[in-house]
Structure 1
Amino acid sequence: MNRQAFLFDLDGTLVDSVYQHVLAWHEALEREGIHLSIWRVHRRIGMSGGLLINLLLRETGMAIEPARIERIAAWHAEAYLRHANEISPLPGARDLLSALTMAQVPWAIATSSRMETARPTLDLIGVSPERDPIVTRDEVRHAKPDPDLFLAAAARVGVSIEQSTVVGDSVWDMLAAQRARALGVGLLSGGYGQEELERAGAYRVFADPADMLAHLDELGVR
């Protein structure tokens with residue numbers, strides 16, 4: 001029996017939603033009176049929302065208050081959901097998951113998003129929380145770059161984390177994979193560069209899910 005499993009990030013890995021998240025965070029921060037260049041927000045995408053806000057507030061020297069963090073997070077979710085109809089699956093995302101299913105290779109999705117914001121994008125790739133293994137921020141104590149999401153996802157499919165491959169688009173995914181003791185595969189579809197992903201621990205880097213699908217045999221899937 002094949003004991004390998006693939007644990008996927010969602011935003012920027014299976015769905016083209018990174019920039020909607022960036023703009024939603026930027027809008028939420030502006031609403032709170034926090035003015036930051038958009039590129040600074042983008043560099044934090046992929047980590048947990050709470051940590052993202054903490055780091056951005058630290059950069060501005062503003063007080064990190066629980067009420068402020070909750071307010072910004074709620075405004076981000078509101079802004080993101082307004083733009084959910086602009087999001088599309090990344091090339092090959094559905095086919096990649098189908099190929100793994102056909103090959104009887106377990107897979108799961110582990111996202112730093114809460115189910116409220118993840119559900120619309122899961123629908124785009126034909127994934128159902130009622131049927132498929134999905135771990136969201138709601139279910140773990142800490143999100144990326146902590147390993148909790150990927151550890152929970154491996155447990156969900158019954159494969160040891162050491163036999164799992166984490167697939168993500170950000171350095172935070174790769175760092176979490178290393179901390180979980182899993183292999184890491186990076187995708188360029190979230191805006192991080194190949195060298196950045198490799199430095200963070202990716203042993204292979206592909207353009208997008210379609211590119212990964214074309215090279216599945218190189219990852220031990222036959």
Structure 2
Amino acid sequence: MSDFSLPPTLTVAITFLLAGIVKGVTGMGLPTLAMGLLGTIMPPVTAASLLIVPSFVTNIWQLFAGPSFSAVLRRLWLMMAGILAGTIIGARLLASDDVRWTTAGLGAALILYAAYTLLARQPSVPARTERWFSPAVGLLTGLVTGGTGVFVVPAVPYIQALGLSRDDLIQALGLSFTVSTIALALGLASHGAFDAGHLAMSSLAVLPAVLGNGWGKFCARKSARQVFAAGS
């Protein structure tokens with residue numbers, strides 16, 4: 001996307017502002033919301049290219065704001081390796097210019113995640129099984145990421161099932177999304193689907209994404225203080 005005229009630029013800016021707010025409040029959701037909105041007005045491969053830089057910046061911020069990066073990395077490195085491999089493999093579909101299949105895959109991923117969020121009970125993963133589940137979940141997440149640009153399935157339900165503390169959970173999500181972003185960029189580039197025009201617009205989307213993320217974090221902290229005060 002190299003059109004820098006006002007309508008598409010404004011659309012991208014508003015999309016990433018909203019996606020940043022959601023991420024600031026919940027710790028996730030920027031790629032999911034951005035892909036869902038932008039995927040309705042442009043090919044998914046273009047939308048995926050646009051989210052690379054703002055996703056990387058906001059996720060690095062989330063990753064290193066947590067308390068125990070090394071501990072989270074040691075626990076989840078097998079999953080991260082699976083994400084990297086799966087995304088690079090899966091990006092062949094996103095880069096194929098077959099809009100019918102990539103759009104269908106994006107819609108299916110969003111519907112599955114919404115259904116899980118609304119209907120599924122929170123599972124629990126025993127610690128002794130993580131060494132087997134982590135690489136498999138990572139590989140599947142990577143294939144979905146590479147094919148659709150959506151990072152959350154099944155990574156988010158799996159990480160939520162590990163019984164992490166709130167701060168470690170947010171940091172683990174930041175790690176997963178950061179690796180997914182890097183892997184998606186590598187996958188798209190390896191298939192010739194990430195050009196300078198996409199990178200330029202993606203870089204411009206950083207500002208609204210960061211502003212939205214900061215505002216979302218502020219709202220989340222304010223809401224938490226109000227809830228605490230009401231319960232005191």
Structure 3
Amino acid sequence: MRKEDLYGDDAGRRQVAQAVLFTVLEQLLRLLHPIMPFITEEIWQVLPGERPTPSIMQAAYTDEGAWPSNPQGAAKMERVMEVIKGVRNIRGEMNVAPGKQIPAVFDCKSQAAVDMVAEGESYIRALAKLNDLRFGMAVEHPEKAATQVAGEVEILLPLADLINVDEERKRLQKEISKVEKDVSMFSKKLENEAFLAKAPPEILEKNRKKLQDAREKRAILQESLNKISC
């Protein structure tokens with residue numbers, strides 16, 4: 001679904017943004033009031049619109065249950081943020097100028113990952129500073145690409161003119177070492193008979209999933225290292 005379908009034209013989107021910002025600020029002021037009573041009162045008094053009480057100290061404390069909940073939307077945004085962080089990590093480690101627009105290729109390992117990237121594409125492009133983004137399942141990998149893994153998305157930045165192969169090799173080796181520690185830690189836990197006997201089923205399943213994810217990430221990183229080492 002497009003943003004235009006949700007919020008209408010530019011004026012409608014501005015109104016929605018202003019309403020969200022106002023609500024967040026007003027509720028934050030209520031949360032902060034017990035520890036910053038004077039400044040929160042001053043700001044609260046000059047907020048536009050009607051206030052429910054003459055003073056913020058008479059206003060009801062914000063209630064978590066009063067806020068709308070969207071766990072699925074929050075989970076999707078977490079995955080989008082993980083992808084953006086992955087691109088930024090490569091940029092930082094490869095010393096790419098923060099404002100420089102670069103291309104990217106995302107090799108998604110499932111249709112759900114493709115859908116997630118498609119829904120968050122505008123955020124990813126803007127926040128990761130991408131001037132071109134190609135993504136899908138089993139997409140062709142560019143040569144001399146810096147690689148990072150974010151969940152079910154393999155991030156490839158084709159930095160042929162910017163990448164230092166030796167530095168990228170060292171970076172990948174460092175990433176693999178980190179993941180090896182995770183694989184070792186979760187393997188030992190799941191081989192521990194005392195842990196297996198006492199841990200609830202959901203904890204065991206969570207650890208098995210983390211072990212599987214770590215092994216898959218290690219395999220992708222090792223494949224990338226093999227490619228640039230040829």
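Data table
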{"quantity": "Relative contact order in percent (Cα under 8 Å, 6 or more apart) derived as 40 - corresponding label from 1, 2, 3", "calculated": "2"}
{"quantity": "Which of 1, 2, 3 yields 0.10 [FRET efficiency 1/(1 + (r/R0)^6) of positions 95 and 207 (r between Cβ atoms, R0 = 25 Å, to 0.05), calculated]", "calculated": "3"}
{"quantity": "Test item: helix-only ellipticity at 222 nm (-39500 (n - 2.57) for each DSSP H run of 4 or more, over all residues; to 500) calculated as -13000, pick one of 1, 2, 3", "calculated": "1"}
{"quantity": "Test item: log10 I(q)/I(0) by the Debye sum over Cα atoms at q = 0.16, 0.21, 0.23 Å⁻¹, for residues 23-134 alone calculated as -1.01, -1.42, -1.43, pick one of 1, 2, 3", "calculated": "2"}
{"quantity": "Per FRET efficiency 1/(1 + (r/R0)^6) of positions 47 and 175 (r between Cβ atoms, R0 = 25 Å, to 0.05), the highest-valued of structures 1, 2, 3", "calculated": "1"}
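Every read-out reported here was derived from the displayed coordinates using simple, explicitly stated rules and does not represent laboratory data. Keep in mind that what you see is a predicted model, and the values were worked out from it rather than measured. Cβ atoms are built from the backbone, for glycine too; each structure is taken alone.
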